[in-house]
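Novice: Each structure below appears as structure tokens.
Nothing in this text is a laboratory measurement; each read-out follows from the coordinates by a stated rule. If you're wondering where the values come from, they're calculated on a predicted model, not measured in any experiment. Cβ atoms are built from the backbone, for glycine too; each structure is taken alone.
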Structure 1
Amino acid sequence: MMNRKADVYLFGQVLGTHSFLLRDGFLQPDAYAEIQAQYFLPGGETGTAATVLDALGVSVRIDGTWIGTRVAPMLKAFYAEKNVDLSPLRIWEDDPGVMDYVVIAGLVRSPMGRFQTLFASGKRWWSVPKEEDIAGCKAAAVDPFFGEESLRAAEICRRHGIPYVTIDSPHDSPLHRCAAVNVVSGECISQHYAGMDPEAVMRRLMETAEGLAILTQGGGEMLYGRKGGEIHRMKPFSVEVKSTLGAGDTFKAGCVYGLLHGMSDEDLVRFSSACSAVAISRFPLPLYPPRLREVQAVIGKGRE
């Protein structure tokens, strides 16, 4: 895991994901289910974003979750020929590493893991961001799950003038306030803004943001805007869905790409949505991540 020059720094969840695609619909109680395909591949919000950005031609450095004796060999082998620097990741010598298990059938998926147990342990199982890993990068993404360490990564970015994307950060959080882009999902809304109208949530996000706020609603209309401006709307691209696993992480990667290339707000949201559209049309995403020409083709078709 050699140090490499990287355009983008990512901090957050890096997992080993066991995914199971079912053949005949989702699990039913007391009923047999046939597995069509299964894989053990990189996952997590940061792991997936790294895979997507590499496929889009971006060099990446990642840090976050400690990787253990089962996860580390898989990650090293998967990224060996890719422009993804794993050197900041700490090896968890006495643990297999953080893994999740996801059952998928088209639009429906159910993730399983031991995250509540891990977070409740009171022990840190993720890295402390290092300035030397971040300085020199041109854009970043900082996920909110790791408390003070997530804030530290954001502060280092801010100190070096590196714009960053975050996800699911509520309107009163420092991560949201200082982000170049904050992508908020329906899951975050149900947790922090239960019963509120999406437009009311957007106004709160926009009023407290230095950058762009985006609210995604699955297959529904996306809302986006900035402080002092109007709420803009955009419909997601229509594709045949094979698996929604990694859709949000791919959208985040698209936002990072948009920042890196100086896209306008409208173009950034459209590009990120097209990335997600490509992602959900295939399985497994890590083996078939969206390529730039595929994303551009989706955008072009949407304009016809």
Structure 2
Amino acid sequence: MPRRIRDSVIVITGASSGIGRATALEFAKQGATLLLAARREGALQEVAQQCKQLGGQALAVPTDVTDELAVKALARRAIENFGRLDVWVNNAAVSLFARFEDAPPEAFRRVIETNLFGYVHGARAALPYFREQGSGVLINVSSVVAISGQPYTSPYTISKYAIRGLSDSLRMELYLDNAPDIHVCTVLPASIDTPIFQHAANYTGRKTKALSPVYPATQVAEAIVGLVKKPQREIIVGQAGYLLALEKTLAPDLEEQMMARQVDQDHFQDKKPTASTDGNLFEPMEDYTGISGNWLGTGGITTQDVWDVARQVARVFGMRV
């Protein structure tokens, strides 16, 4: 059985903003002991102070998840300071907008190194301690793009598909090892209101925005906390994500065409050209350290619109939604 949150030692990567920051605060409200990891020390210290004010313990540990030795050192800090490690949340992520052929190779590779190998490093750091204890929860934050895919973010999409596969493989190995109290959970958020779009590298010449409909980061944080209390293999966060999964299952060709049009029309800000930038891929940005990127209410496509499309697809197959 998972330990109570107030008795748990929890590592969160990507904790300086967005989903990671929201998750840290949600755990702190329930008295958890937290190790907060990201590249921005100042922002981490702010989050740690907020966590303490909410009733949790928190230690800021600046960490670049692309450095496997640094990630292993992060896990050792948990053991050295608190004697155990109960939950590891792989959440650190970067993004890149570009047509596939236009993405600089080094930027493309950096997304994979952060989003995928950062998670591999986290899993390899945490699992030995989980095995020694006989329990633990590894939570991998993927994305609904791991179900539907999308244009202009091919390295990000590749990494999120791969994270899903990583989780599946680890669950199977733990099953074969008869380790029923070690859980691997995958979270698939829909479009979430975080600063990742301000942080993203961009080589499209078009200013980006969050894809509609947009959901608050606290919704993902609550789902992650819920997985510690009751582990599940995989969960989607955001109603639109469930509808995309249904559409992809029922009519994959049609879903891909609809997603391509939606991203092209709604993931960019009209009449706002922008210069190319590598965003926070190689160096952290000091701006946008909050939970929100102020994207709620900025889009033209609603959850109702997605429901209408789902019903149209379902009718083709004689189903009701």
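Novice: Among 1, 2, considering only relative contact order in percent (Cα under 8 Å, 6 or more apart), which has the greatest calculated value?
Specialist: On the way: 1: 17; 2: 20.
Largest one: structure 2.
Novice: Among 1, 2, considering only FRET efficiency 1/(1 + (r/R0)^6) of positions 52 and 228 (r between Cβ atoms, R0 = 30 Å, to 0.05), which has the greatest calculated value?
Specialist: 2
Novice: Upon calculation of distance in nm of label points 7 Å out along Cα→Cβ at positions 68 and 220 from the atomic coordinates, which of the structures 1, 2 produces 3.8? Intermediate results must be reported in sequence, preceding the final value.
Specialist: Numbers: 1: 3.8; 2: 2.6.
Going label by label, the one that fits is 1.
Novice: Another one. When distance in nm of label points 7 Å out along Cα→Cβ at positions 148 and 260 is calculated, the result is 3.2; to which of the structures 1, 2 does this value belong?
Specialist: Matching structure: 1.
Novice: Quick check on the output: 14, 43, 28, 13, 2 is P(r) over Cα pairs in 10 Å bins from 0, in percent, for residues 84-203 alone, derived from one of 1, 2. Which one produced it?
Specialist: Corresponding structure: 2.
Novice: Figure out for me which of the structures 1, 2 the number -14500 belongs to, where helix-only ellipticity at 222 nm (-39500 (n - 2.57) for each DSSP H run of 4 or more, over all residues; to 500) was derived from the coordinates.
Specialist: The correct label is 2.
Novice: Compute FRET efficiency 1/(1 + (r/R0)^6) of positions 28 and 44 (r between Cβ atoms, R0 = 30 Å, to 0.05) for each of 1, 2 and report the one that scores greatest.
Specialist: Numbers: 1: 0.60; 2: 1.00.
Structure 2 gives the largest value of FRET efficiency 1/(1 + (r/R0)^6) of positions 28 and 44 (r between Cβ atoms, R0 = 30 Å, to 0.05) among 1, 2.
Novice: Check the numbers for Rg/Rh (Cα atoms, Kirkwood Rh) across 1, 2 and tell me which is largest. Working shown, then result.
Specialist: Details: 1: 0.94; 2: 0.97.
Top value of Rg/Rh (Cα atoms, Kirkwood Rh), among 1, 2, belongs to structure 2.
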